[in-house]
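Q: Multiple structures are listed underneath, in structure tokens.
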Structure 1
Amino acid sequence: MDHQKILVLRLSAVGDVIRTLPAVKAIKTSIPTTSITWITEEPSKALIESQPEIDEVILFPRQRWSEGMRSSKRFWKTIGEIREFIQSLRRKNFDVALDFHGILKSGLLSFLSRSPKRIGFDRRSSREGNFLFSNIKVKLPRKRISRFERNFYLLKGLGLEIPFRNYPLHIPREDREYVETFFKGISTSLKHPSIAIHPGTSPKTTYKRWFPERYAQLADRLVQERNATILFTWGPGELDWVKTIQQRMKEPSILGPHTFTLTQLAEVFRRCDLYIGGDTGPMHIASLMGLPVVVIYGPTDPVMNEPFGPHQKVIKNVGCNPCRDRSCKDLKCLKEITVEDVFKATKEVISITH
């Protein structure tokens with residue numbers, strides 16, 4: 001594998017890209033002479049570029065091309081862009097294509113790159129006929145495993161037996177300094193344990209959000225009974241949601257800084273003692289930074305979406321979960337999870353780690 005040029009395919013979503021990073025970092029750590037190029041979509045581009053193990057990031061402009069293909073004015077221009085993209089990919093002469101995504105788009109990109117070794121998952125573990133584009137197919141175990149572990153399995157296609165362990169995110173100096181300025185400003189009110197609570201989710205996955213009044217009650221109990229500092233973190237479109245929770249609290253809490261990058265958010269988590277939140281990308285970021293996490297699982301699979309490191313899962317089996325019904329209005333799986341359930345899990349993590 002020395003001096004091999006590897007193409008990594010994991011286009012989206014941000015949470016899945018985060019869970020692919022440790023496996024890709026493991027390649028570079030094991031074989032430093034490899035060159036790694038990663039194709040991804042816009043939301044994950046800055047994060048991947050910030051990691052020193054990745055030599056090059058290629059943007060896959062899915063949204064722009066989708067719009068262009070539907071426009072009579074831009075159709076042929078888009079076709080030209082796609083042709084140039086493929087030709088540029090081929091000129092790079094990759095030795096290996098590693099398809100972590102396992103869908104039609106990623107399979108086509110792997111095949112069109114003309115990499116002599118195209119490594120992907122077998123028919124049972126991929127979708128949309130993706131397995132047809134791979135000439136080395138990796139078989140996963142029958143038992144359910146986390147996406148972190150699934151990605152490490154793909155490295156077997158390279159002939160690598162790398163132990164399944166954490167490879168933390170690299171935080172650029174400017175992001176460390178930005179977050180340091182914030183924490184200096186709150187140093188007088190910061191007590192331990194300091195607990196980061198991230199109650200939001202992406203706009204497309206609001207069905208995974210626990211309820212604001214319960215987050216408020218939980219935060220109050222942690223302040224009253226554990227003398228904790230509560231720091232609320234938030235992402236795009238989540239600020240009003242967090243402020244609603246703070247307004248319902250009886251005890252004081254701290255509003256986290258406006259983070260402009262995922263690595264800034266990671267640095268905020270690194271400076272805390274514990275993380276509480278739902279099954280989201282930020283939860284996985286916190287776990288990669290070595291933070292113990294308490295995860296509130298509603299409709300999502302607690303095995304497939306398991307974090308790295310010390311954690312407690314809070315989930316109630318209500319008969320219909322896990323599921324992917326984004327239109328569900330009942331949310332019984334989340335309603336069944338009480339403040340006491342999450343408080344108990346948090347106490348257990350604190351007692352283990354402190």
Structure 2
Amino acid sequence: MRIAQIAPLYESVPPRLYGGTERVVSYLTEELVRQGHEVTLFASGDSVTSARLIPCCSRALRLSKCQDPFAFHVLMLERVFQNGRHFDIHHFHIDYMHYPYSRRSLTPSVTTLHGRLDLPELRHLYSEFRDVPVVSISDAQRTPLRWLNWQATVHHGLPAGLHTFREKQGKYLVFVGRISPEKRVDLAIEIAIRAGMELKIAAKVDAADREYFETEIKPLLGHPLVEFIGEVGDAEKDELLGNAYALLFPIDWPEPFGLVMIEALACGTPVIACRRGSVPEIIDDGVTGFIVDKPLDAVQAIERVARLSRRACRETFERRFSAERMASQYLETYRAVIAGRRLQVPAA
């Protein structure tokens with residue numbers, strides 16, 4: 001199959017450091033190539049891929065501190081649709097930016113929605129574009145807009161050899177992600193202190209969250225149990241997650257997926273998470289971690305983590321969250337969209 005993958009330009013594919021969407025696009029692209037498909041990746045010029053790369057800016061926009069990222073995305077769309085006749089399907093990962101173009105294109109398209117859908121403005125937009133074929137990354141993500149033209153739910157997947165399984169249980173807790181009010185690193189700090197365990201924080205701080213970090217979070221980082229590492233790459237993340245006792249995921253928002261949860265499971269590390277968004281779809285309560293209804297219930301959950309099997313965490317990852325499974329589900333979805341059929345693909 002001739003497939004175009006269209007990625008956001010904010011990070012390279014894969015990202016050097018933090019970057020969920022671009023990371024998933026990379027895993028999907030490489031697996032599709034491995035399975036013998038002809039894949040073209042539209043992404044930043046510093047991306048690394050075995051697919052054909054069409055660079056749409058010289059380097060990732062966040063790293064280049066671009067002042068008008070929209071300009072490069074419009075240029076990318078022009079290149080995508082100029083080349084439309086060369087593809088069996090366009091797979092977009094850039095939210096809704098392309099909708100007026102893809103609606104008028106002869107090349108079938110599908111869009112994976114990677115973000116939250118509970119913003120009021122989106123209801124107005126999707127009232128117009130309710131015909132556009134879309135894919136959710138969790139069933140929970142669909143809740144605000146259940147009436148969209150959903151084709152499938154496809155949970156993210158990781159390459160089997162990306163993370164190292166570690167049988168031995170670590171002695172510290174870990175928080176990985178970004179510093180923002182909805183991710184609640186402040187709760188992770190409180191949970192760790194109440195449990196009397198060391199907490200390692202590997203997180204990026206976006207410009208939009210810099211003030212929040214300086215005023216709300218930075219004062220909490222002086223506690224002797226708390227270590228702030230900052231943004232990390234894949235190798236550092238693998239070691240950090242794999243040697244941890246548990247991942248803390250005390251979110252306070254409708255998380256669409258939460259890639260770090262399956263990264264932890266791939267390492268064999270259990271997850272303690274709040275019951276929000278996708279969490280109940282990803283974590284098997286009492287098997288691969290614990291789901292809590294109140295954040296501070298996580299303190300009691302920490303005491304029970306030692307009973308969990310790290311091998312069961314890894315086996316769950318291999319069964320449910322591999323890149324091979326993700327690519328297979330997307331291929332089924334592509335074929336259905338091309339054939340003009342609506343297909344519901346099970347998430348696991």
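None of the figures in this text is laboratory data; all of them are computed from the coordinates on show. All values reported here derive from a predicted model rather than from experimental measurement. Cβ atoms are built from the backbone, for glycine too; each structure is taken alone.
Q: If distance in nm of label points 7 Å out along Cα→Cβ at positions 146 and 314 is calculated from each of 1, 2, which structure is the one that comes out at 1.9?
A: The correct label is 1.
Q: Ranked on distance in nm of label points 7 Å out along Cα→Cβ at positions 170 and 306, which label among 1, 2 comes first with the largest value?
A: 1
Q: By the measure mean count of other Cβ atoms within 10 Å over residues 178-185, tell me the structure among 1, 2 with the highest figure. Numbers along the way, then the final one.
A: Values: 1: 14.9; 2: 19.1.
Looking at the calculated values, the largest one is 2.
Q: Next question, about the same structure. As an exercise: distance in nm of label points 7 Å out along Cα→Cβ at positions 34 and 338, calculated from one structure in 1, 2, equals 4.9. Which structure is it?
A: Source structure for this number: 1.
Q: Given 61, 47, 44 as the derived value for Cα extents along the principal axes in Å, which of the supplied structures 1, 2 does it correspond to?
A: Among 1, 2, the structure yielding 61, 47, 44 for Cα extents along the principal axes in Å is 1.
Q: Shifting gears a bit: Suppose helix-only ellipticity at 222 nm (-39500 (n - 2.57) for each DSSP H run of 4 or more, over all residues; to 500) works out to -12000; of 1, 2, which structure was it derived from?
A: Answer by label: 1.
Q: Upon calculation of distance in nm of label points 7 Å out along Cα→Cβ at positions 154 and 202 from the atomic coordinates, which of the structures 1, 2 produces 2.7?
A: 2
Q: Identify the structure, out of 1, 2, from whose coordinates mean count of other Cβ atoms within 10 Å over residues 274-281 was calculated to give 20.4. Don't skip to the answer; put the middle values down first.
A: On the way: 1: 24.8; 2: 20.4.
It traces back to 2.
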